[in-house]
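Asker: Structures given as C-alpha cells follow.
Only the coordinates and a few stated rules stand behind these numbers; no lab work does. Note that the coordinates shown come from a computational prediction; the quantities given were computed from them, not determined experimentally. Cβ atoms are built from the backbone, for glycine too; each structure is taken alone.
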Structure P
C-alpha cells in the first residue's frame, strides 16, 4: 500500500480548507490502495489560546511544540511515497521543513486555496506578525512535484514558479449534504456561514440587509453561523457557534444563503465554499460577483450574482417574495454542485493525480 503523509495545521474535522479539500477523500484513497496519515500541529487545547488575543507565552510553547512535531515528521520523510503539504509545514516564515521533505524519496504535493502570498495576520496575533513571511508561498510552490490550486486565479499565480499545476476545486460530499423537505414557515431566513476571521465579509452586506429589514420587517430573519459571540442588534442577530455535529442541520434552516465579498486580490483567491455548501443543500444562493463565484454561478439560472448594494437589495427582495423561484434556483444550484463541485464528481481525477506521481 502506498503511503501519503498529509502535513497540515489542524486535527481532522476542524478546518474547512482541510475538510473540503482532502480529508473527505481519505476513505476513497484508502479503498484504492493509499494509506493516509494526517500530521496536525494545533491540538484542541491549543485552539483555546492560539486564536485569542494575548497568551503569548502559551503561543510560544505551541510554536516550539510545532517545530518538534515537524522535526519528527521530517525524520520519517523517506517512509512515504507522497508528502502532501497544505499551505505550509510550519506557521512561521521558514521553509526549513519543506526543504527537508523535498530532500527525500517522497513526491511533494502542495495544496492551497487562498491568496496566501498576501500578508494577512489576524488581529489577535498582530504582535507575532514578524514571524510570518507570506512570500514563502512561491518558494514552496517551486519545490513541489505537483501543485493543487483551488481555482484558476491561484493556478495562474502558481504557474509563475512551477509548470506542474492543476486546478483542484473545493468540493462537497453531496451524499452528506442533502436538502431537507420543504415546510411552510412564517419567516424567510437569510443566512451566512463562516468563521470569526471572515465575519468582516458578512459585514460587507450589512447596508443592504438593513434596507431589507426596513422593507420586509418581521417577514424575514437573519442567521449568522460561525461565531457565538457575534451580535448585531439592528438586524436582530445573535450569532451561533460553528459545531461539526450540527453544521448541516444549522445550514438547512436557511432559506436564502449569502456570500458577500469585497473585490480584491485576497478574495479572488477564495474557492466559493460557503456558496457551494448552500447550493448543495438546495438553498438559493446570492454571491458577490468576485473571483471563482463568477464560474460557479450562472446569474438567474442556479443562483444570483450581486455587486452593488442596490443589486443585493433587488435580488434578495425577489427571492423573499417568490418561493417558487427560491425552489427553482435551489434545485439548479444543487445540480451544479453534484456535477462539478462534489466529491463524487472529482474523486477519480483526484485519485489519478496521486497514482501518476507514484508510478513515475
Structure Q
C-alpha cells in the first residue's frame, strides 16, 4: 500500500504561458491563473512569441513577468525560454486560450509533494467549452472525454494544462523546438522521451481548464492532419511504440481501420448495389465501438448533438487513418531509395 508523504515546506511553481497574437484569450487565461495562484507560491511568466499586436503590453498590464522572443519560433521554443528563466521547482504549462479551474495549481503542488515517483502530471479540458457551434463543442468535448478515460499512468504528456519538475525538464532537454517550430506534437514527443528516460507521468482527471478556442471544420482537418496525425504517425513508426492509451487506445485504432476499410469498399457499390452493406457494416461497427463517447456527448448536449457528431467523428477516423498510411508509404519509399542508393554506390 502506498503511503503519502508530507509535502515539502516550500515548493515554488512557475506558470509558463506561451502566446502569439492573442490578447483577448490571454486576459482570461491570466485572470484564471491569478485566481488559482492565491494559495500557491507562484510566479507567472508570459512568453510572447514575437507577437505583432498588443499582446506583450496586455500581459504587462496584468502585473506578470513578460519575456519576449525576437522571432516567432513556436510554443515549444517559448516554453523552453520561459523554463530557462523560471525560478520554480515545478513548471506548470498553460496555453493562452485555457482558463484554469480553481485549485488546479494547488492540486499540482500537492501531487508533486506527495507523489515523488512522478516527474510530470497533466489534466484535460473541462466539459464546458466556451465556444459555441457544433464543431467547437465536439472538438473540445472529445478531448475532455478521451483524457477523462485515459490511464492514470500516462504514456505521454500534454502541455495545454500540464506540469513537470523543472530539474527533470531541463535534464531531458525540454521541448524539441527545432523539430517542432510550430504548434504540433512537441508535448507528446517530450512525453516519449520522459518515459524512455525512466520517468513516470500522471494523468490527473481533476486538473482541468476551460478551452476558449473556436474551431471551424476546415481548420480542424488541417490541424489534425498536418500538426498531429502526420507527425504523430512518424513518431510512432520511428519509435516503434504505440501505447494502448488516449487516442491510440486499441478501440480507436480498430475504429480507424474500419472507417478506412469502409472508404475502400464503398466504390464496390457502384458495381453492385448490394455490396453497399459491407462499408455500412464497417461504419456501424465503428459507431458501436465508440458508443461510450456518443453516450457522453448525448448526456452533455442532447441526442441531436450526439447524432450530428457521428459523421464528424467518422471523418476524424478517416483522415487520421489515411495520414498514417501516407506516412507509412512515405517511409517505405525512403528506405527503398536509401537501399537503392547504397547498391548503386557499391556497384561503382
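Asker: Going by mean count of other Cβ atoms within 10 Å over residues 158-165, which of structures P, Q comes out largest?
Answerer: Q
Asker: Okay, moving on. Could you figure out which one of P, Q the value 2.4 for distance in nm of label points 7 Å out along Cα→Cβ at positions 78 and 238 was computed from?
Answerer: That value comes from structure Q.
Asker: When you work out FRET efficiency 1/(1 + (r/R0)^6) of positions 30 and 142 (r between Cβ atoms, R0 = 30 Å, to 0.05) for each of the structures P, Q, which one comes out largest?
Answerer: Answer by largest value of FRET efficiency 1/(1 + (r/R0)^6) of positions 30 and 142 (r between Cβ atoms, R0 = 30 Å, to 0.05): Q.
Asker: Which of P, Q yields -16500 for helix-only ellipticity at 222 nm (-39500 (n - 2.57) for each DSSP H run of 4 or more, over all residues; to 500), as computed?
Answerer: The value was obtained from structure Q.
Asker: If you don't mind, another one. Upon calculation of distance in nm of label points 7 Å out along Cα→Cβ at positions 22 and 318 from the atomic coordinates, which of the structures P, Q produces 4.1?
Answerer: P
Asker: Quick check on the output: 1.08 is Cα Rg over 2.2 N^0.38 Å, derived from one of P, Q. Which one produced it?
Answerer: It traces back to Q.
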